[in-house]
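In the part that follows, the structures are each spelled out as structure tokens.
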Structure P
Amino acid sequence: MDDSSLAHSIEESTDKVFKSMFAMEVNSNGFERKSELQAGNEVLSIIGIRGEWKGSFMLVCDPDSACRLVSTMLGTEISELNNEVLDGIGELANIMMGNLKDVLEEGNKDVAITPPTVIHGDNMIVRARAKQEWLVVPFTTHNSNFEVRIAIKD
């Protein structure tokens, strides 16, 4: 799958999740390839991809956006990063990757995903497997910014 097709699939599956879960529009701002990602003060939910596709999926956002997204998910106001927010971001990433998994399985490909791992920290460097690059798709909503980052190889 080429970058443009993969980015389009990410945009469509993300849009589907946000419309159905949040009744919210998301806007994508194109995509880019990066070999190494510098993370500032961010929340990352990482999901492993295995089977005929191999790699990693990440949902990445700043702590304020994480709180707003999970507040919308739960229908309650959360203004401070806590375990509930980290769990919510992990669940959101799992739902988003589950929708994208359907696309990756087209053509009878066998794809499995791992449970999400959620990390919050500052000054992190994230690298994909040997010589893989990340496809980075940034999104905005009316109150949040986030990125989907994926590095896969078939």
Structure Q
Amino acid sequence: MTNTKYTKDEKAKLTQRLLPPENYSITKLSNETGISKSTLSTWKSKSLNGKSTKSTSKLTQNQKFLLVMETYTLSEIELSEYCRKNGYYINDIKTWRQNCINSNSKNAFDYNKTKELEISLKEEKYKTKILSKDLRRKERALAETAALLVLRKKLNAIFEETEED
């Protein structure tokens, strides 16, 4: 095996075939060109710099939403063509579409539910406040009644002693 030097142009063309939308197999390209799999793999990883060309995990929610809006009217064939051309997966776009639909229906539900919960919480706080006031009033009345009973017992005890004397 000899160390053949390849120009940057040749490397770029070969690595381009390995990346989306073509996604050509490293093994097949190695068989075609005679370049080792490890060399092709190294070129591919260097060209990616540790990330994919269209990394769907790096897309923001807004970008995903725009992709869904852009592809919503496409037929299945047009969608797969679009995905191949732009380096996306059909399943990802379908998942994002479903997430958009679900999130919109949840938001309307959550907003109404949140309002209901806020109103309910306000009512419960008001009831708690009234019950606390009532409880304090009853505790004071009970304490007063207990004090009066104690005084009556003492008074009765005093008068009984004086009558016995």
Structure R
Amino acid sequence: MKVSERNMYRRGAGFILRHPLGVVLAGVLGAILSLLLTATHLTFHTDRVDLISAGNRYRQLDEAYDREFQALPEGVIIVIRSENPETAKAFATALAQRWERDPNIAKVVYRINVDALKRKALLYLSPEALIALRETLQAHHGLLQELAASPGLQNLFALMYL
């Protein structure tokens, strides 16, 4: 140990020996402030999603899903398929009415506004319908290019009546 380090330790020990009550009070005050800070600012996140980085693709998709369907209750989502849409609607209504009477189920949503899904309508087309749409767009490619070059109403009517 160097002489300067020894002198520093001696001065520190001398201060502690000359002011023992002040040192103990400073330690107690520090402990109280630490406990107060811990009690007011310490939080626990028990959600498993919080363990995933916010930049993770899964986390971003989950947050997008939550924004899209924030009106839906958490838990179970039922999808009903039927050859007859009226039969499916009747079944969904009967099921929802039954579940609304069940005290164990907090919230039942069985009619949602599908306007938010309209911008994603192509995702719901069958492969055959997508192929047919592609062929139609290819057949009218020239017309669509002319309309895109001058997208006014007058040009639209002129192109329609060519």
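Values quoted throughout were computed directly from the atomic coordinates according to the rules given, and no laboratory measurement underlies them. These numbers were taken from a predicted model, which means no experiment stands behind them.
Taking helix-only ellipticity at 222 nm (-39500 (n - 2.57) for each DSSP H run of 4 or more, over all residues; to 500) from the coordinates of each of P, Q, R, which one would give -12000? Traced to structure P. When semi-axes √(5λ) of the Cα gyration tensor in Å is computed across structures P, Q, R, the figure 23, 17, 14 traces back to P. Source structure of the calculated read-out (relative contact order in percent (Cα under 8 Å, 6 or more apart), 9) within P, Q, R: R.
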